[in-house]
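**Q** Read through the structures below before going on.
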Structure P
Amino acid sequence: MPAYKAPLRDIRFVMDDLLDFTSHYQELHDSTEVDHETQFAIIEEAAKFSENVLSPLNAIGDQVGCTWHADGVTTPPGFKEAYQQYCEGGWPALAMPEAFGGQGLPESMNIVVSELVSSGCVAWSGYPGLREGAIKTLLSYGSEALQNTYLPNLVSGKWTGTMCLTESHCGTDLGQLKTKAIPVSETEYELSGTKIFISCGDHDVAENIVHIVLARLPDSPQGSAGISLFVVPKFEVNSDGSLGNRNQVNCGSIEHKMGIHGFVTCVMNFDGAKGFLIGQKNKGLEAMFTFMNSARLTTALQGLIHAEVAYQGAVPYAQERLAMRSLSGSKNPSGPADPIIVHPDVRRMLLTIKSFSEGFRAFAYYVAQQLDLSEHGTTDESKTQAKQLLALLTPICKGFMTELGFEAAHHGVQVFGGHGYIREWGMEQNQRDSRISTLYEGTTGIQALDLIGRKVLGTKGALLSNFSTIIMEFCESQQNNQNMLEFTQPLKEVTTQWLVLAKTIGQSAAADPEEIGAASVDFLMFSGYTTLAYFWARMAQVSFEKLQQEGADTDLYSTKINTAKFYFQRILPRTATLKLTIQSGAENLMQINAEQF
């Protein structure tokens, strides 16, 4: 596995040149301490931690993995020590509320740090990461007593968190879950049932684990309308905040997975475990979506980090590996062959990875800014606008970025040829590790149904119209910029097609609801390619402007423009095929009987 090197110059490009984080923070409440100097002091320290502490653990976590024992799970060597160092540095509290010991910084700063941490060792990053969703759920729905009991230690990282949703018989269809919660008192319950695929369900990196659990009360209605949400600690918490007895929740086994071996995934058994109701009875799914939406953006980041890791491994190899001669004549006449980076097909793969990773960074950071504004905007209008953008862009971000992150990891293996299939280079690990990101927190198909069903058709196109207006206004602002026409013209065309396709799907679905499912994933991917085109057009526009300034980083900005050209000419045309498959309708999927497969 190549040693990770934080791409600080590109991160600065997005934060400073493209999205202007400093001005953004001035639009938020309580933003005075997040000046430019503070931003990059945080990022540089996070980069050091990722490069020096986490990156060396990446291969170890894969090769050693987690070990199950009857009394608990042991993480790979170095994981526990790295976690303690992370907590001592105050990193878990970065974007957490000051009322519970947090530093109160904006979520967008946390997202940048999360990129660095996850890139260093994606398996390790899950241990502190899942805690954030538990915190947000308790902040939004937990009683004052629950918040005071659990949040200080969750915020500090002393305790970690999980979300316990899935059961073996129901998967994503949570309306079928069977875990029971029997009342003991007005707020206390005993939970019994088995959950599977529970990330960080048991481990040795923290002294307590706070499980956020979906379960059904005895008198609840069937289906998703009868689900409630509970907090269930691994160790009970005494009135003075100290740890009490071990609760009746245990790890029955750990999953043997394709990748992220250092990140434990558990079967969790609740045998009359003591739990406490979060929010209202039978309203658990609503509360759980607070956790899920937080996790979806974090998962989307994995598309970025797997592309970045693939790029950092593939480029040096392509520059050094000698094989064959350039078709246009030798580029290395003193050597036995040319470096493979001279070959067009290798460049195609490298530029594909590059256009994905750098485009994803712009996309993810923009969405993170909307998170900031949705919670801390200075006007109701800015908050509403941000919430609408988040609603539309979150499923696109999660589904699209993870799918193309996996593609980027594939290209990383392919650049190495046969060597990419060998463990020592790390590319095959990156591909194995990347595969899960398209599955958890809702598969690509689930994200796609959410996008087209709830966010587009469910709002009668309002959310899509809102974002498409932003894109069109950008294009109009550049109509007299000759440098930008090769970007803005196709961007306007594909955005118009996006709106037309949404309307077409809605009309078809009125006659046959199956049309929604038939078009959903292709529509999500079309949406992703269009959205990424918007960010690449913006990056090109900024780069053209910066090149006019004295002392500009010519290599950086000219490379951005050339990568934007590659994206528009080689990647964006994928939307033409997606348009055709969307328009082909549901009949070609549904006409074969189930027995005929």
Structure Q
Amino acid sequence: MLNLFGLIFFFMFMILFILSWSFILNELVYLLEFKFFNLNSISLEYMILLDWMSLMFMSFVLLISSMVIFYSDIYMEYEIFKIRFILLVALFVLSMMFLILSPNLISILLGWDGLGLVSYCLVIFYQNVKSFNAGMLTVIMNRVGDAMMLISIAWMMNYGSWNIMFYMDYFFEDIYMFMVAVFVMVAALTKSAQMPFSSWLPAAMAAPTPVSALVHSSTLVTAGVYLLIRFNFLIKGYLILTLLFIGLMTMFMSGLAANLEYDLKKIIALSTLSQLGLMMSILSLGGWILAFYHLLIHALFKALLFMCAGVIIHSSWNIQDIRFLGGLYKNMPLTLSFMNISNLSLCGLPFFSGFYSKDLILEFISMDYLNLFVYGIFYISIGLTVSYSFRLSYYLVFGNLNFLSLNMLFDQSFKMLLSMMILFLMTMFSGALLMWLILETPYLIIMPLFMKMMTLLMILTGMFMGLEVSKNFFFSNLFVLKFKYMHKFFTLMWNLPFISTLGVSYIFLNFGFKMYRFMDQGWSEFIGSQGMHSLFKNSSVYLQNYFKNNFKIYLILVIFWVVFLLIFI
């Protein structure tokens, strides 16, 4: 069953990739509308948008998911519920398909909610306390985005259709469409884990590693970016500056956190966050084609990076601390080669695939009219990316092996290596290939020499910093000890996990506890039913003596009570 899903997905990838070439060359766009039924004036329809973008993105999702399924066959070999895992992955991919193909807000919500629900099931797959907490954080953060989508659907009822593309000319002419733009943007920010919704992304590392490879490359976290690429005409006016600032802060914050982190999977998760920030920033400046270009290239090398991390964790008996894992090039040379090449691609080193998109993005930004803060944060974030990538490579390749002397560190089975090899080949050649395909007219950006070399300069600076900090173990340990609160603040992503859990719920939980203690179990008991019962119970002897079983006194009291009600009511 596993291999069947993998083969179907890989076959579909090849068909859709060739189709996307045809759509690009012939400039084709198909809008298919399926009408299910008519009831009076209500028409239930489902729309599918087929153009080069949806076909190409779908083909990449299918390629990565097919490789992940082949890889999972060995990685989840001894898992009892392996079939359940594969079915969940297939559902995940299906939800992504719904999202990619839909131009309509209602049908987008189908895939959007599907992603949220299935991601929760996959994060809690290992059924322990850590997984449950991570799953709850993930699903509740994503519910904010789902609520925003529902509100935007309600706002769109003013227009008679939920297909945003029909109303491109109306944007910013009236308040309704501006509100739709705001709601869709907030929904995209929650799904793509931008600030202040970033804390769920590293927490979602509780899922099995093949799931992380799929989620962090081409499915869940890229859904928000893809939505904004599709509806790029929404981002206008003040929304441009808001999205730019949020993207920059996310990129900077995650780069700093990754440089101080020791958990292998969390470093790669934070690098995903950094790249998503880069995509959001360039998207806000109008370069949606470049954002899509970087999205595809990033999907390939990030999936490969997670797969390599999975092999290392699988071999080292679930150890994820990089301080234990050093000198691995002797034990697993092929895995480390793949990992280092995807790391260099992430850095944007010349002529690796990441270079083609990253260098173009930075030159595009340099041509724009921006202030020094934006320009500086962009280049510093690029330096931080290179720094944590080289730090990770240094620890794994040149560090000391502090693992058990009796170990089983070796390149895993042929099936795992084959799936990684296919992604490795795609990573190597995708940069130039996609540039020829996607950019119909090549970008030629002419700038002064210093500005042209600025990207390379920041890469070299980041490389030097990453290697120096890693080599000097004494310095890095001293920093952790001397500035432990600062270290904690940066590794906890500026305290976002606390703010988004206790910071949101503590006031309400505390208020509820006090209400329960002082009102429900306190005064309301004392002056309510229990208090009245004890009062009458103790005074029953006194009342009997007062009435002396005299029926006339009882009736007079009833008349007084009726008169009292009539006067005051």
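Taken together, the values in this text are just the output of simple stated rules run on the coordinates, not laboratory data. Quick caveat, the model's predicted, so the values are computed rather than measured. Cβ atoms are built from the backbone, for glycine too; each structure is taken alone.
**Q** When you work out mean count of other Cβ atoms within 10 Å over residues 148-155 for each of the structures P, Q, which one comes out largest? Walk me through the numbers before you get to the answer.
**A** Numbers: P: 21.6; Q: 18.4.
Top value of mean count of other Cβ atoms within 10 Å over residues 148-155 goes to structure P.
**Q** In terms of FRET efficiency 1/(1 + (r/R0)^6) of positions 116 and 212 (r between Cβ atoms, R0 = 30 Å, to 0.05), which of structures P, Q is highest?
**A** Working: P: 0.70; Q: 0.95.
Structure Q comes out on top.
**Q** Oh, and also: Looking at distance in nm of label points 7 Å out along Cα→Cβ at positions 164 and 180, point out which structure of P, Q has the largest value.
**A** Details: P: 1.6; Q: 0.9.
That would be structure P.
**Q** Once mean projected area of the Cα convex hull in nm² is calculated for every structure in P, Q, which label goes with the largest value?
**A** Numbers: P: 29.6; Q: 39.8.
Checked P, Q; max of mean projected area of the Cα convex hull in nm² sits with Q.
**Q** Now, a different point. Taking -24000 as the value of helix-only ellipticity at 222 nm (-39500 (n - 2.57) for each DSSP H run of 4 or more, over all residues; to 500) derived from one of the structures shown (P, Q), identify that structure. List each step's numbers first, then the result.
**A** On the way: P: -17500; Q: -24000.
The correct label is Q.
**Q** On to the next question. Between structures P, Q, where is distance in nm of label points 7 Å out along Cα→Cβ at positions 20 and 484 highest? Don't skip to the end; give the middle numbers.
**A** Working: P: 1.3; Q: 4.9.
The maximum falls on structure Q.
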